[in-house]
Structure I
Amino acid sequence: MKHKIQTGKLLAALAIPLAVGGFSAFLTRDGMRYFKTVPQPPLSPPAWVFPVVWTILYLLMGAASYLIVTSAASQPRRERALTVYGLSLAVNFLWPIVFFTMRFYFGAFLLLLLLWVLSAVTALLFSCIDERAGKLMIPYLVWLTFAAYLNLGVWLLNR
């Protein structure tokens, strides 16, 4: 069955995670400069990788949320999935502030673990509504796992 794209909803769904990430990056830009000077764990990618990867992930997350918003699932199921997604975006917004600005690396690691759990629950709830939406969240979970390794490594090297 063909599904007509609802352009306004798609653009909003894409814009929300991009705005969350962009605003958080804006608020933490000075902390990110400082971060380049601290010891980092093996496998730390060059700085240019982060905005590229995050932009792609935010677009995938937005596309996944669009599939949920426009699905034929009941409103309570969609609202539950989108509420958990919204909570994960809120934690996603806070993590760079705790990590880059406050330099509270262990607290950021704990926040990242919470983010991973919320994102996994989001992926599961999304999958129950639209399997494609759940699959679109998998790269995000993989990246969060790698980010947790990096975050833990930074904490261990800089405590």
Structure II
Amino acid sequence: MFQGNYPQLMAHYTEWMNRRLYAACATLDEATLREDRGAFFGSIFATLEHLVWGDTAWLARLRGETIGKPPQGGSQYADFAALRAAREALDARILDWAKDLDEAWLAGSITWTSMLYGFTETQVRWVLVTQMFNHGTHHRGQVTTLLSQLGVDMGATDVPMLPLLREA
């Protein structure tokens, strides 16, 4: 049975959901993935790409690393296979990062700058960790809606369905 904390749980959930989401997306051709469907980022591909960039930026921020500028138009990845490989590597990094987090670290604070909103502030880490995982859940929800509109069923997406929680 899982005995970790919130960041560890959400890191496992994120990896599980991304693995399932990318498997569902792999049933579609590249043109369908890149077609503008009127979502906030347009296409399924662009939404998934935004999630990779967003998680990379949040993870860097939380690790005290430098964050690159967000992409300005165009795709960062040649195709879905390259995007999927980047996602898998990033999920492994998030799992590795989360495994050693404890209450003392989460209660500490960091000063960060929002590239989107143009402000700098100091915030407790647990709030920013929550933001990272909430952001991912939000955009995966957009992708599951787009998949549903295409007849692709993701099945259960709730945290209690995470296999790690169902193991004895």
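From I, II, which structure was percent of Cα pairs over 18 Å apart, for residues 84-131 alone = 34 calculated on? Structure I accounts for this read-out. For FRET efficiency 1/(1 + (r/R0)^6) of positions 100 and 148 (r between Cβ atoms, R0 = 30 Å, to 0.05), the calculated result is 1.00, so let me know which of I, II that is. Label of the originating structure: I. Looking at structures I, II, which one was mean count of other Cβ atoms within 10 Å over residues 44-51 calculated from, given that it came out as 21.6? Structure of origin is II. For distance in nm of label points 7 Å out along Cα→Cβ at positions 28 and 124, the calculated result is 2.6, so let me know which of I, II that is. The read-out was computed on structure I. Here the criterion is FRET efficiency 1/(1 + (r/R0)^6) of positions 36 and 108 (r between Cβ atoms, R0 = 30 Å, to 0.05), and among I, II the highest value is seen for I. Quick one: helix-only ellipticity at 222 nm (-39500 (n - 2.57) for each DSSP H run of 4 or more, over all residues; to 500) came out at -19000 when computed from one of I, II, so which one is it? Traced to structure II. A value of 0.50 was derived for FRET efficiency 1/(1 + (r/R0)^6) of positions 4 and 116 (r between Cβ atoms, R0 = 35 Å, to 0.05); which structure in I, II was it taken from? Computed on structure I.
Using the calculated result -0.39, -1.41 for log10 I(q)/I(0) by the Debye sum over Cα atoms at q = 0.10, 0.20 Å⁻¹, pick out the matching structure from I, II. Going through each structure in turn, the value belongs to II. Among the shown structures I, II, from which was the value 22.8 of mean count of other Cβ atoms within 10 Å over residues 60-67 calculated? Traced to structure I. Thinking of I, II, which structure, once relative contact order in percent (Cα under 8 Å, 6 or more apart) is computed, gives back 31? Only one of I, II returns 31 for relative contact order in percent (Cα under 8 Å, 6 or more apart), namely I.
We did not get these values from a lab; they are worked out from the coordinates using the rules stated. Small disclaimer: the values here were computed from a predicted structure and weren't measured. Cβ atoms are built from the backbone, for glycine too; each structure is taken alone.
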